[in-house]
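Computed from the coordinates by the stated procedures, all read-outs in this text should not be read as laboratory data. For clarity, every value in this text was computed on a predicted model and none was experimentally measured. Cβ atoms are built from the backbone, for glycine too; each structure is taken alone.
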Structure I
Amino acid sequence: MHGKTIALGMMLLGANPAAAEPVKVTPLIDTRLRYEAVDQDGLPREADAVTARVRAGVQADAGAFSALIEGEGLLAIVERYNSGTNGRTAHPLVVDPQNIELNRAQIQVRAVAGTVVTAGRQRINLDDQRFVGAVAWRQNEQTFDAVRAEWTGVARLKVDATYLWSVRTINGIDGFGARPTAIGGDSVLVNVSYKTKPVTITGFAYLIEQERAVLRANSGQTYGLRAAGALPVGQDTRVTYTASYARQSDTANHPIDYSSDYRLGEFGIEHKALRLSAGYEALGAGKDGAPAAFQTPLATLHKFQGFADKFLTTPPGGIRDKYATIGLVLPRPAGIGPITASVIYHRFDSDRGGIRYGDEIDFVATAKLGRTLFLVKYADYDARGFATDTRKFWVSAEWAF
């Protein structure tokens, strides 16, 4: 691993107080078996992917100190798909390449005054993962070689700051070109939130550098605000709301001089088991006609703009996503639960140029039985002015200890 991680780990482990503390050892295991099918217009073959993923490791805790190490392995049982690295380009893309790697290796210190410092290869999820996340949907997780400090020394206030020098991508150990195993670059992530009963207000600054020449268009500096919360309006009803705005511009190694805006507004109603929501999200095109748009390269992108994953990279004309969701949450019917089901509609348009990109209908249902989570999911993208018609279907079972 990177020399910075080793040096920091030796410093943290060198503190004597932990030596007198009893050590608690906890095994870690997370497994998932999944079938994914993709039918995409314009490609001669469909994709059929049966993959099995195992993450296994151990965490040791002694007083204020802890250390964690975890490996990740992925087996392609049926590999009739383009993983991005296996060369099967006649099939649609399913970015779950066969893989075996070190997923996490970190040391953590819980210091005085509400401070937690984590050094090493680690998982980072900020807010709703719109800007920074672990991409848990894919079989190979995205992790970060970083030093992270979290401070909660004042009630309701949290300061979260990270310096990272490498992103370990979902492309696995055989990644190359525009789908590399790792992306270097000196990046800084700062997230400051203040929580009250009706709303949590967050300010953030994400300064991202990606050193690889083919990925420098993902570099950028983003500054923004986010407000999210919920209010009860009756015994069994509450309203939820989220609003966010951010401004992004180029950094030193970005090939284009640009700036663009991010805008989000979402409102929902929850009544007993029923969930209704509607929202509008825009990732803006570059100002003054610059051929660049607002990007979120460290995000858990599958959570946003449709399950068909047609907009993992924002088009130069930007994107506007109008969406609505209807869902059910049943806590424990017949001793199984929770059971959830949702249907989501998206309408996609460009932010500049008046292009109707397309429409998408998504469906997802989950049920939990003991430690096992079962999932069924479907996405149907109807292309108008962007990409091609695509249908995706998933069935999975996940067990974690």
Structure II
Amino acid sequence: MAYESFIARRHLSARHRTGFISFITFIAILGVAIGTMVLVVALAIITGFERKLEDTLVGFSSHIQVIGFQNQPLRDYETTVVAIRETGGIRDVAPFIQREGMIRSREGFEGILMKGIEPEDGAAEMKDYITSGSFDLTEQEPNRGGIIIGRQLARRLAADIGDRLTIFALEQAEGTDIGFARAAQFIVTGFYETGMAEYDDIYVFVDLASAQRMLRMDGMVSGYDIMVSDIDRIQNISEGLFTQLGYPHYPRTMYQMYRHLFTWIELQKKPIPIILGLIILVASVNIIGTMLMLVMEKTRQIGTLKALGMTRQSIGKIFVINGMIIGAVGVAIGNLAGFILSFIQYKYQIISIPGEIYYMNYVPIAIEPLQYLIVTAVALAMCFICSIVPARLAGRLDPVTTIRFA
């Protein structure tokens, strides 16, 4: 097929009198490149949103969260932790206390969600989000433990590292709906920032023992954060825990706890097939139009080649190769441009978005080689299909008629 490839390349690099064909070829390549670039960037953004949400949610919660039915406190938590660890597929377990409350600084009050955790169990994910200070929840002064708060919340409170903050929360009397106000002072040891305003503005983290002491919950917790080894088995593991632990333990997966967020992600994915179809349609029209004009322009040459003995199949191969060259060059340029744009956004986070709407402050990007391979394969397959019709038309031209009247 060496001579066929040579002729195909000569067709696409036409100059002088047929320079218009080179311009049309450039437009066709540009169309494929832009389509490929838009598609890989769109996929990178959608995947980035999903990954960012999953990573952040796991950092604040877990794959599975076991809480008390109707939020009642859970007793004998140390024994329960051992039982959960012995369940198959469990990677880690961390007991916690979670309670709504108010936080006060010298500048004012803010509503918060206080979460008491054991640092050795709950620090792994949170450490990645610390922007100032350190992840230190140990007692800084007598009866004053450390506290980690969001940077946005710190700005509103005008709080800095080392400041004292007072937390007010309700201790619910067992078996009643009556609550007693409890207060405790903490010292700010660090700020965190995830980029998700819904969490940065609300969550504060303290030591589990400090939360138990403050709320009079000795030997009790609100629930357990559980990490699994295989995320695909999360539902089966959750159902197994429900059977094993029994009442009043109530397990929920991250997909159940944050159903609205994952539903939103699924809604974002639905337009992708439509976008893909429109991009393929535009690229197909460009390639078909270019090939048809190329056939018309090269009619005399086609007649001459057939008169010299070239078969219909060989003529068709020339134009199929033309289409594949256009597709390959366009896809390569599109992939490169898409990767560069994605990398710039991934590295420098140039494009920002309102965090109160999108749960993060910048457009997240996930660069996955598999997506590039899929887009490349689909694009090249469409280029091949779009080249078949013009190639068949070129192969059917009568050599006598083309040489005589072209």
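Values computed for the structure shown
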{"quantity": "Identity of the structure behind 11 (criterion: relative contact order in percent (Cα under 8 Å, 6 or more apart), calculated), options I, II", "calculated": "I"}
{"quantity": "Mean count of other Cβ atoms within 10 Å over residues 207-214 from the coordinates reads 17.0; which among I, II", "calculated": "I"}
{"quantity": "For FRET efficiency 1/(1 + (r/R0)^6) of positions 215 and 295 (r between Cβ atoms, R0 = 25 Å, to 0.05) computed as 0.00, the structure of I, II it came from", "calculated": "II"}
{"quantity": "Comparison of I, II - label where percent of Cα pairs over 31 Å apart is highest", "calculated": "II"}
{"quantity": "With Cα Rg over 2.2 N^0.38 Å, for residues 287-342 alone derived as 1.70, matching label from I, II", "calculated": "I"}
{"quantity": "Structure responsible for -1000, with helix-only ellipticity at 222 nm (-39500 (n - 2.57) for each DSSP H run of 4 or more, over all residues; to 500) calculated and labels I, II on offer", "calculated": "I"}
